[in-house]
Structure I
């Protein structure tokens, strides 16, 4: 991996996942945790989610993106990476902000897992009730 000074970097979060995306001028390679995107994500939907902001802004072949992601599962990580890439593209070219904002790419999905409460088997589920 060529260690030249990165152009910009951005952070994205979703559920328990945190993604840091670093942008370099390049040919469109996306590397996640030192693995190619096709190796890291087996689901096509996850790959599609990640590439959405790049396809929307026609930037698919402009940048090599190196992503460090941790925590959560596959879907959460894909959402965090998408937000990080969208934020990075906005930092590189501020004209893209209106396009990305209109499509909802810059909005952080704030939904988190609700905590389990005492006296219950889960967050909302209750133990079976019987009068007798």
Structure II
């Protein structure tokens, strides 16, 4: 019998995570490296594992992640979004707790582009009367 795998795509800022989960003992692999090795910051690990904690499935799914773009913080939030979507594919009953924890919504905030005539997106050059 073929092993069941569920897929979810997560995005945050410029980070994109492709997540596959399958029933197992809770191993997480990110870009071919172990989870603890890839994310050296504790908060990034806590953020990424949030969907498993909310649905009480911590240690029940093996997770394989391919993530690119952005920084470590954006990548961990993209992984969180991808895991939440994959869990939804695995079991539709997880929708209520995931929705309540606001893990299914794509955070659309991205960096605003720099405009011409300005020092940044909104910052202006210093004004001098004389």
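Read-outs: derived from the displayed coordinates by stated rules, not from any lab. Fair warning: this is a prediction, and the values are worked out from it, not measured in the lab. Cβ atoms are built from the backbone, for glycine too; each structure is taken alone.
Odds and ends about this structure:
- Structure from which 2.2 was derived, distance in nm of label points 7 Å out along Cα→Cβ at positions 58 and 90, options I, II: I
- Look at mean count of other Cβ atoms within 10 Å over residues 18-25 for each of I, II: the largest one is in I.
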